[in-house]
Structure I
Amino acid sequence: MRRILTSAALAMVLAATGLILQGSAFAQTRELATRGELLDRVAAIVNDGVVLNSELDVQIDTVSQRLRAQKLELPPQNILRQQVLERLVLQEIQLQHATRAGVKVTDETLNAALLDIAKRNNLTLSQLPQALASQGIDYPSYRDEMRKEITLTLLRQRDVLQRITVTPREIDQYLEKQARTPSEHNEYNVSHILIAVSQEAGTEALDQAAKRAAEVYTRAKNGEDFAKLAVAYSNSQTALEGGALGWRKGSELPTFLNDVIARLKPGEVSEPLRTPTGYHIIRLNDERGGAQQTVIDQVHVRHILMKTNELADDATVKLKLNALRERALKGDDFAGLAQTASEDPGSAAEGGDLGWTGPGAFVPEFDAAFAGLKDGEISPPVHTQYGWHIIQLLGRRRYDNTDEMKRRQAVEAIRAGKADEETELWLRRLRDDAYVEYKS
């Protein structure tokens, strides 16, 4: 930290210690005291926080490298600088909001995320710092950025995603619309540009935004590089990625894009579309067909669960379950035994019945216990993370779950479709409510 004392203050300190400054010595000290090294500058004041020039320079360099790697032409430096600064301002606003809301990322959560990254790169967590260093990446800075990303993700889940509701009527309407869409399982590679409009914008601001959107649309339609236009003009969070939304299933596209995408052919650009967040210009980059599984293997099982405690260890619990198994094999009603003996609160009242379930419903040890059983057979006691079980196989079937899958996918698609627009609205509100003063 930089601490500069005035000559007067310095003289008082030295006088108090009994030291006397003479002529040239005092002058030299005064010269040193009024001279300091500039460590950083403030690029923007954001509420009670700041964005520093050093942060801005690092992000500009990172974004520039990524754009070059993607073979995208860089916009003018002043435009790139403003886009990156605005992203950092939005990030600072969100981080401040997260602090006030008590959203924190523990070291355990952060380390788990870093471990996942390391594993995906065939590394251990201890090897990750050296691997990053070989790419010129500072590990402490990388951890800090990762913590910020996780914090923002948790904040958006809390403030946006968890508050998105899907009604049965919306599901029905979605399925009705999808039934009339032959390409419902296709995937689309989409890019978009957002010319944002504040919710409090007046007529003049709306006219300016509409004019800017029309100009950008015309340039894109006439063949100008869409990604370059997005970097230069888009106010979306994807601006510095060239506006790319990436490959998405038709059911996962933002709701307001469905009709637009359906009318576009690969390479075409839509006219500006007005939404509460502003004007959107859409480009369909490519399209490909997809597949959907509709028939699955299901099993019907029931079980009795018992857990160890201070009075019953593993051996005792296994003996009890073996005794119950023998009774069931000799004709006692399995369901009745489960109702009186099972410690599974979710299934005991139903006689241990777990219903018809598909692949992945149970932990591997549970699956393995009934894998070789025939209908009606009961497994020996098996241990899982939940305790000890005996399992009876009631049946197997091939099941066409098309309707159930469609409804589940509809819920996911509607939520995903709302998420982009709701996130943009949420960010606009945070930005509009914040005090921001640019310093450079």
Structure II
Amino acid sequence: MKHLPRARALSLAAVAALALAACSTSDPSEASGSGGSGSDEVETGNGVTDDQITVGVLTDLSGPFAAGAAVQVTEFKAYWDQVNADGGICDRDVVVDVQDHGYDPQKAVTLYRSMAPDVVALQQVLGGPTSAAVLPLAEQDDLYVGGVGWAGSALQYENNQLPGASNAIEAANAIDYMVDDLDVPEGAKVGVVYFTGDYGGDALAGAEHAAEERGLEIVAQEITPATTDLSAQASALAQADVAGVVLAAAPTQFASLAGVLASQGANVPIIGMNPTFNPSLLTTPAKDALLANAYSITSVAPYASDAEGVKAANDLYAKADPDGAIGWEVPLAYVQAELLKQSLDGACESGDLTPAGVVAALRDSSSVDTKGLLPDGLDYSEVGQSPTTTVYLSKVDANAPAGLAPVDELSGPSAESFSYGS
């Protein structure tokens, strides 16, 4: 397995130039030369007026990911307030329209249809099933969509920007880590417990690829978000004598699975993916089981990372909500906003601040850096492939900020050999 160095400080030459142009109170055309575009020369469309840019957020404030979603909304608003205080984007203030889909794809579609005519981009559509429902519509509208649930199916859309590695890449890295660092032997069985739908299906595909590469056997257990008691699944895994488990679900399922496995004497590592861990789990009866055996793989750096970008994200959140819940969602929300800001800046510089112009700016990004919030050198120029094969591995730790202690950045051989095809 390739163990990469901790995220390096960002080389900011290009981004800084864009940010200076966007945040300047002087005419941007004066700083950008004859080829530049001042705000008076920029073509605009949906969601953009002479003094305002509206971006949309479709999130889950009442479903299985509500706790983390609320943290993200707080950070989103604080981020754009800061941008506006610094001069805005293209001499305009950014306004965020937040709507709650409750992890219901049908509701997400209804909200999208009402929102789309009035936004220049969707900063986030939280969740695999909901983003899968919205993305085809947004593609027809040539509307940027960021912050979806890392499902590989989203990569086929030119207008989509995944914030880091896809679910399949995460799961493949989890298998690689079990083999190379947790001594799971060749020939062993590994469980995969996963939500039905794009999120879980993509994770299963990555795990199956890695298992084939590493000589393991997958024991798959499909569940739904309504499955909150995983006793049956844990029993099946224990009876199969699995040497480890990959979980693609939500925090409730992480706590149940860890607790039941421990009660059955199955002392095996459990690696939860992106949204599976929340610090509140350490106040549940599953605490000891999680501390003993649970890990988290995320596409975004954990809250406890010492990367420059993460520190900036955490500081901003602390000022916005000093008593608010913390977690990996803080840097996630910050970097989602940062990615969109870079595309908005690029659209302004090109003189095309329309929805299509924002998408074009996104696809002109082949080496995006974010000060360690995401792995360096994200490549968004190739539609259909994960922008990176690198993920962040953390151990559940009661003494670490937000309950996750950073362990390493990983880009394992199975993750690097995985492809979504052409």
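List of remarks:
- Once Kirkwood radius over Cα pairs in Å, for residues 172-259 alone is computed for every structure in I, II, the highest value turns out to be that of I.
- Source structure of the calculated read-out (percent of Cα pairs over 21 Å apart, for residues 132-283 alone, 45) within I, II: II.
- Structure (I, II) behind the derived value -12500 of helix-only ellipticity at 222 nm (-39500 (n - 2.57) for each DSSP H run of 4 or more, over all residues; to 500): II
- Read-out volume of the Cα convex hull per residue in Å³, for residues 300-379 alone, computed value 94, structure in I, II: II
- Source structure (of I, II) for Cα extents along the principal axes in Å, computed value 69, 42, 39: II
- Among I, II, which structure scores highest (criterion: relative contact order in percent (Cα under 8 Å, 6 or more apart)): II
Every read-out reported here was derived from the displayed coordinates using simple, explicitly stated rules and does not represent laboratory data. Please read these numbers as outputs of a predicted model, since none were measured by experiment.
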